[in-house]
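Pasting the structures here.
Laboratory data are not the source of any read-out in this text; all were calculated from the coordinates shown. Small disclaimer: the values here were computed from a predicted structure and weren't measured. Cβ atoms are built from the backbone, for glycine too; each structure is taken alone.
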Structure 1
Amino acid sequence: MLQPLPYDNLRLFNSLTRRVERFVPREDRTVSIYVCGITPYDVGHLGHALVYVAFDTLRRWLEFNAYEVRHVQNITDVDDDMVRVSRRLGMTIRELTDRNQQIYLDEMSALDVLQPDAYPRVSETIPEIIETVQRLIDKGFAYERDGYVFFDVTRTPHFGVLAGLSGQALLDFKSDSMPEEPQHLKRNPLDFLVWQPCPDEGATFASPWGAGRPGWHIECSAMACRHLGEQIDIHGGGKDLRYPHHDSEIVQSEAASGRAPYAAFWLHNGTMGLDGQKMSKSLGNLVKVSDLLGEGHTGNGIRLSLLAVRWRDDRDFDRGVLARSEETARLLERAAVAPGGPPDRLRVQPYRNAFQAAMDDDLDTSKAIEVVSDLARALLEGRVAGETGTPTLIELAGVLGVRLRAE
């Protein structure tokens, strides 16, 4: 049996080093990816879709190049918002999670986002979280006060590496994802929670430090370790998670395991805005995938609009971009059923080469869309043979998550 040739041409922007680097996995043909998932206290929006379309496209590109990808994406079903909203709606946390996760899954299906290998929930990972917290305490990296357990950042001098900050600059850092914590119990104001008391039904679990629930950051460390091991190739999420969430993950994971790096590559996608302001559930300035589908937009069109800008760049929701992406989707769909031209001695190969170069260049999906659009026009105009051009178009569009069908 022929073995796939080694592939090491992919270059990605690594938030850890702040430069584009050649991606090489820890294992020869296997790539592990952990992506921070949804907190289902409410339905999602286009900003969430951007995250999962971006990492789905990365996964597709790796699999296209003969890698086996192990992809895990968590569900944060235990946190302050889940408690608050479930109580307001008169639902259990599990009922709220099940309802909104299904809406999310339906929307992702409409955008042809492949399901990860695992969707672990925090509530299902409590034993592993408690074990990790205890290990941190035993090693002297964490301490308990009044039922709260804090990570001691003074034991890890590289804390804040993703933010590129330290000391007072970290204390002054402002983020809408900063959780409230009891500062008066901390040895150091930058110390962060890994366990806290909690009396709320559905969000409280027995522990050596009393009934309570995990801190936000420790959840992902435990879930990633359980499903992918102590070290992973790629950790991803929105750029708003770099600090405090991902910086905290790094130090606690490496402290617990004694191994570094926790993740070789950190990939953070850009934010989705509306009228110049970041789209977020807390602000309510949302554009929802389900609403766009209800307006008659297609999954292919919406997905192409999200890929029209490079994955790590910020952008505003733009109906003009969406309209042009719908036109591109229709172009590709027409070309997939066009007869093409006569045999042409593989004139399609330059399109494949150009697509490969674009995707290897830090997943330049904007350029890749141009390539498949040019191929589609060549098929419609009979400049490329249908025998070779049609399957190539369908294959390359599929890497972008665009579903085409030749008849």
Structure 2
Amino acid sequence: MMKKIKYILPIFFTMLLVMASCDNDLDLVPEDDVSQDVIFTTSQGAELAVMGLYSKCQDDDVLNGTPQSMGEWHADNVRFVGSFPTFLQVRDFTILANNTSIEEVWRDCFEVVMAANFVIDGVPALDEPGFEEADKNALIAEARFIRALIYFNMANWFSAPYQLSNGSNDCLPIVDFIFTGSTTEFEIPRSSLNDVHAFIAADLDFAIANLTGTDRTLATRGAAQALRARLHLYRGEWSDAATLANAVINDTNFELAEDYSFFQNEGSKEHIFTLVNTAADGQNSGEGFSGLYNPSPEGRGDAPFSDYLINAYDTDNDLRFTTLTEQGTDAQNTISFFTTKYVDGITNADNAPVIRITEMYLTRAEANFRAGTSTGEDPLDDINTLRDRAGLADLSSLS
């Protein structure tokens, strides 16, 4: 969906943190204790632990749609017309400190962080003939990419943006260790946004240096570069953002799709990183993309398009509207427009597109435009490339 306001989502999550923690400390609850001596005795065990990270990301509260949808409500791209009281608080900017939906986003995301730390800490000690340092670093790089991705998302949700105070504002606790002994919870001060961004950058730099492979359903070097470009963009570091976005665009593992069928095609080169779901293993609560964005009776019908979004389209010619929307019954029994990006409202098996090559064209265009540069391509040409795919006439200038 289109974005109306880039930095509105952090506001309501930050409100919750202020209400919940006046002393600037936040409680975290660890995962169940699992012995590293058991998991990291073989490379197979280590690889399974890494694959478990992707499984944890499938939670609706992590990458499968719940917090992402909250941002769409606040950006006025969709209307939440469902009945969840905690979601209504989010929609109406009336979030209470005991809002369980926000609490679950926090806890489920930190569960992924804890699992990533488990891998990062455990893999170096693995001693198996033929399993070399490069093999270990590749597994650690996957875990550090996942940790960076989760921290990047949470920094946007639970902190004010960089531009508010040049990154000096409170953000998240930096948790780069695993729990041992009988610890069941702990308190750790929140670090500044700058410190959290530096933590993310270090993880991504390690991932860029050590990731290989071309499987776009897993962490790759290109995916780490793309997220690093996004981080630079959010910090207003235009030259670095344009350079990295350009590198990803020129990576032959990725390619701008000719049409919009890629949402149902996990093998499309449009995807830089996509989270694969199945009916048996995927979105888990009906509060993710498939459940919220499908009209009833197949889905919940909770998240139809807003009038603002509809009016932003050329509804006669824009292929993003004519090929990616449908009309159906929403949760208030009204006929509304819905996206068709997530077609499976019954088993919730749709994939979650986390990073796409389209974003890199937009990143390169914005960074070049703001810097007055043309790294890789003129920004007007990048925008017109995307408009051409959407069936829209070229622009003659940008403003």
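In terms of mean count of other Cβ atoms within 10 Å over residues 197-204, the structure with the greatest value among 1, 2 is 2. Structures 1, 2 were shown, and distance in nm of label points 7 Å out along Cα→Cβ at positions 221 and 237 at 1.3 was computed from 1.
Ranked by distance in nm of label points 7 Å out along Cα→Cβ at positions 349 and 365, structures 1, 2 are topped by 2, which has the highest value.
One of 1, 2 was used to compute mean count of other Cβ atoms within 10 Å over residues 85-92, and the answer was 13.9. Which one was it? Going through each structure in turn, the value belongs to 1. Given 1.6 as the derived value for distance in nm of label points 7 Å out along Cα→Cβ at positions 53 and 333, which of the supplied structures 1, 2 does it correspond to? So the calculation was done on 1.
Comparing distance in nm of label points 7 Å out along Cα→Cβ at positions 77 and 101 across structures 1, 2, the highest figure comes from 2. One of 1, 2 was used to calculate distance in nm of label points 7 Å out along Cα→Cβ at positions 173 and 317, giving 5.5; which? Answer for the origin of the read-out: 2.
Here percent of Cα pairs over 34 Å apart is compared for structures 1, 2. The highest value is that of 1.
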